[in-house]
Structure 1
């Protein structure tokens, strides 16, 4: 079985595993934002060879809060009880920042989505991240 990206990074840099329950929802969202961005960048680069400004524009359209909120709404019914709890914790976390081009509701839903992605990443659940991303993209009708 192949090692997850997280496991490869933690092993190579001798990072000690921590109990996931000790991470705040905003910490989960922080790492989840990066993982989701990497997935979408990979898909965009894989779909076409184009100038970097077009790659960035296309990626930004998908990783913005409004799009993540649409994806979350598309997958919410398919979440396990534990996943739904992680999502709710992220969504309800009090953040002192907000998205420049998003409503507060979309921003909070997107934060919950990112927390879920981060939680799965730290669990090493790469397949579930891919599955939720695939369902979210299809259910929200976002195009790569």
Structure 2
């Protein structure tokens, strides 16, 4: 029997609609101001942490192979069919932003609208739905 921390996964899944709404708002009214730039950085960073936290809980709970990196977390849960293949490239691009956002933030182009800010809202909502369906499929069977 698996021990999957559904409570912690649910908390992170519940954060996704708000992140998606924030990104949509930023993208629809982008003017490149300082506050918008900082808000974009934060929403992208939270999206990374949300996806990788959920992935880590799934990996631990379903005893999947250990991840060696953020990119590997996405690889593992993709390989286990947690989310549809069409989300893979965007989620990989997202997690690859962690180093620039968390460690090289002083070089981040704050005045530019990052292309992922435009596409991520729908991808995150699809990811959320896919994780919920995966949990139902695997735990209710």
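Read-outs: derived from the displayed coordinates by stated rules, not from any lab. These numbers were taken from a predicted model, which means no experiment stands behind them. Cβ atoms are built from the backbone, for glycine too; each structure is taken alone.
Among 1, 2, considering only distance in nm of label points 7 Å out along Cα→Cβ at positions 40 and 96, which has the greatest calculated value?
The structure with the largest value is 1.
For FRET efficiency 1/(1 + (r/R0)^6) of positions 8 and 64 (r between Cβ atoms, R0 = 25 Å, to 0.05), the calculated result is 0.95, so let me know which of 1, 2 that is.
Matching structure: 2.
For distance in nm of label points 7 Å out along Cα→Cβ at positions 24 and 88, which structure out of 1, 2 has the highest calculated value?
2
Could you tell me which structure in 1, 2 was used to calculate Rg/Rh (Cα atoms, Kirkwood Rh), for residues 56-127 alone as 0.97?
The read-out comes from structure 1.
Looking just at FRET efficiency 1/(1 + (r/R0)^6) of positions 80 and 112 (r between Cβ atoms, R0 = 41 Å, to 0.05), which of the labels 1, 2 belongs to the structure with the highest value?
1
Using distance in nm of label points 7 Å out along Cα→Cβ at positions 16 and 48, single out the structure from 1, 2 with the greatest value.
The structure with the largest value is 1.
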